[in-house]
1. Consider the structures 1, 2: one of them gives 16.4 for Kirkwood radius over Cα pairs in Å as calculated from the coordinates. Say which.
2. Can you rank 1, 2 by FRET efficiency 1/(1 + (r/R0)^6) of positions 69 and 149 (r between Cβ atoms, R0 = 41 Å, to 0.05) and just name the one with the largest value?
3. If helix-only ellipticity at 222 nm (-39500 (n - 2.57) for each DSSP H run of 4 or more, over all residues; to 500) is computed to be -9500, which of 1, 2 is the source?
4. Starting from the value 2.7: which structure in 1, 2 was distance in nm of label points 7 Å out along Cα→Cβ at positions 45 and 157 calculated from?
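Values in this text are rule-based calculations from the coordinates and carry no lab data. As the structure is a computational prediction, the values presented were derived from the model and not from experiment. Cβ atoms are built from the backbone, for glycine too; each structure is taken alone.
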Structure 1
Amino acid sequence: MVKKFFVAMVLMVMSLTGLAIARPTSQQTNYWHQQMSQTQRNRAIVDRAEQQANTCYNLSCKDWVRMIVRSASSNVVNIPSNASDYQWGSSPDVIAYPVYPTSGFKAGMIIQMRWENQSKPGVYPHTAIIKSVSSSSMKWLDCNRKGDGQALVHTVTFSDFRTAVGNFYTVYEIR
């Protein structure tokens, strides 16, 4: 447990400061952007997130997703900072779908939202990776949803999602 925490802290510092993170080679950049399909990129993100689930990272949801995307892309992509609690800044590495219909959600998409917490009063920004989608719900891979630093899988019904976020969300795909 202590070892995992230490590794997470080192990764977080490296991710946030840019220190000691190897620059991607042109071959890695070309592979991620030009040789992988969008479906393959989405799957790589979900696979990496699943490998990191059920662990305490003591990271914010956004920093955990940033760590996952950097790792899945071999450091090719660094997702941008938030422009608001439910939107990211612009980046050539992301495709934004504001208020995207839930019927179009698919594994590997990332949701940035203004989440109205149903169990603890308040509205918070939250970032989650869509793991899978059914006709009535989706499974998320996220971190710190309950303020505990845990990276976990959550099932969220579309009804609960609409109640909690309304139209204050943007869905992203990583290019």
Structure 2
Amino acid sequence: MPSSRSAKIADGVHVDAVPKKDPAPVYWTDDCPKFEITISVAEDADDMIAADSSIRFLIWIDDSISINEIQRFGPIEKGESVTIEYECEPLTYEGHAVCGVSAKTSIVRNEKGTGVTSNRPERHKPVYSFAVWDESHYESTVKRPKHLQYAIIFTSAVLIGVSVLEALSVI
């Protein structure tokens, strides 16, 4: 099951990532998912985001980096948000995927635009996770065994029905 969470990149500044279309039930290795990355500055935040900030969006599938994109954004005033859309290349690996973000931002410390500081991303923060499967592998390990279980249940029900009919004919 996919899961998401908000990542804090500065005081009062949060990043969220959601897919434009939810996986049904998983993403396949030939899918090119689209994500919306929303960067929000809280109304009561002490800081604002200056122009020419950047965000890095990564997708790790197990231990391999599959997608690595950098996008510039800004400025963002208090109480505002900016949404950036990423359309990924095909997901090349099968496994558990995690989307992470890190931001290199210029923080404006007051309303006059003075007191600008810059931060460098320490590490990527996870914002969304999901499963990636190869369709043939999913078919053979998930769907076929499920169909086999249904066949076993049906065969058992038929055998029980025949046994009941034989027991009734003996009486």
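1. Answer by label: 1.
2. Largest one: structure 1.
3. Values: 1: -9500; 2: -6000.
The correct label is 1.
4. Derived from the structure labelled 1.
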